[in-house]
Structure P
Amino acid sequence: MDEFQEIPYSQEIIRKSIHLIALSIPIIYSFIPKLTALSILIPVMLVFVLTDVLSKRKNKAQWFVRFFFGKMLRRHEIEQEFTLNGASWVLISASIGIIIFPKILFVTGFSILILSDISACLFGRKFGRTPLFDKSLEGTSAFIFMAFLVISFIGYFNKAIWTYFVIGYIASFIGGFVEAASRVLKIDDNITIPATICTLMWLGELISRQIFHLSFINLL
C-alpha cells in the first residue's frame, strides 16, 4: 500500500478521474471494427509512450508532463528512467488486448480494469486496514464487487447466456487477487488485470463450448 501514499488522496481522485476517460476505449470499440479501432488507438499510444520516454530527461516534454500531471505521478514514474507512467501502460494494454482477444472479452476485461481499479484504489486508500500483498483486502473487495457489476451490466445489456456470467464472475474474482499482487508480480496491473480476466474467460468459454455447446464469443 506504500505506493498509494506517494501522492495526496485529492490527487489520487484527479488521477483516477483522468483514468476514467480510458473507459471510452471499450465503449467506442463496441461499435466499430477492429482495424478502425487500432488505426485510431495505436497512433495515440505511440504519441503517449514517446512523450513519456522523452519526459525522463530535461526537455520540453518533461516540462509539459510535470507541469500538467506532475502532482499525480507516482515517485517511480518520475524517478525511474525506464519506467512508463500509467497512461502509457493503459494504451499499450488496450492496443495489445484488441489485437489478441475477441471483442466481447476485451470490452469486458478492459472495462473491469478501468472501473474496478478506480474502486480498489480509492476505497482501499480510504478504508483499507487489512494487508493483502501490497494492497488491502478492503480494496480488493471493492475491485471484485465493481467487477461483478461490470459483468452483470455488460451481460444484461448484450443478452448474454448464463455461461458468460458464471465464467465472468470467476475470472473477476481471480482478477481481484491478481490486482492485489501486481507489485509482487512486478508487472503493471494495467497489463495483468485485463490479460488475466480475458484469458480466463476465453479458456472458460472453450471449456463450456465443449461441455454445454454454448458460446458467448460472438456477443459483440
Structure Q
Amino acid sequence: MWTRALSFVLCCAAPVAGAHPHVFIDTGLKLVFDEEGQLSAVDVTWAYDPLYTLLLLEDMRLDPDLDGVLEPAELEQLQGFDMKWIEGFEGDLYLEADGPVALAPPQPIETRMEGEKIVSVHRRPLETPMDVRNPVKVRPFDPGYFTAYAVTLDVGIEGGDGCDATLEMADIAAASDILEELLFTVPQAQLETDFPAVGEHFADTVTLTCVSG
C-alpha cells in the first residue's frame, strides 16, 4: 500500500509472505464531474479497521487515554498522514475506459475519527477530464494484497446528469482459490520478496455509465 513499516506503515516496505491481507479498509467513492460535464476526479474515502487504527494512533502517540476522541491538536497532526506516497505508488485506485485512465497525485480533503476508525478522504483528479461515452470501471485494490479494500461505504456521483454508478462485489471465494494455489506453487523465497499481484482478483468494481442527450 504505502509504507509497510509499522512506524509509518502508510507509506513503505515490501509485502511479506504469510496470511494476507494485513490491513482492511472500508472504501467509498464519489465520481466528480466538472462544469463541462466531463468526469474530472474521484473522491476516495478510506475507513481503516479498528486494529490498524489503534496501531497507527499508538505509533503517532495520539489518543493516550484510548477513548477514540482526539483533541484539535491531535486531529491536526493526523491530517494527511496517509498522503505521503512513495514514488510509483498508484494510490490503490485504478480506472479503465477504453484503456487505463491516468490519475494525478492525491489532494487531501479530510481526516477524522469515527468511533474506533480513522477515516480519511482525498481526491484523485484525472490527468485529463474525459467525456464518458463508454463505461468507466473504477477499482480500488492493492496489487500485492497487503491491504484489502471493500467498497462498503457510499458510492455516489457529483454532477454527471444522466449518469449511473453500479457496484459489483468481488468473488471472494474464487479469488481465495487463486491465492491459495499461488501460495502452494510459488517458492517461499519469492513470497518473502515479491508477493504475487493477486489483489485485482479481490477488487470490487464500480461501473460508471452515462446516457448523453
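Taken together, the values in this text are just the output of simple stated rules run on the coordinates, not laboratory data. Keep in mind that what you see is a predicted model, and the values were worked out from it rather than measured. Cβ atoms are built from the backbone, for glycine too; each structure is taken alone.
Assign the value 22, calculated as relative contact order in percent (Cα under 8 Å, 6 or more apart), to the correct structure from P, Q.
Matching structure: P.
From P, Q, which structure was helix-only ellipticity at 222 nm (-39500 (n - 2.57) for each DSSP H run of 4 or more, over all residues; to 500) = -5000 calculated on?
The value was obtained from structure Q.
Quick check on the output: 20.1 is mean count of other Cβ atoms within 10 Å over residues 27-34, derived from one of P, Q. Which one produced it?
Q
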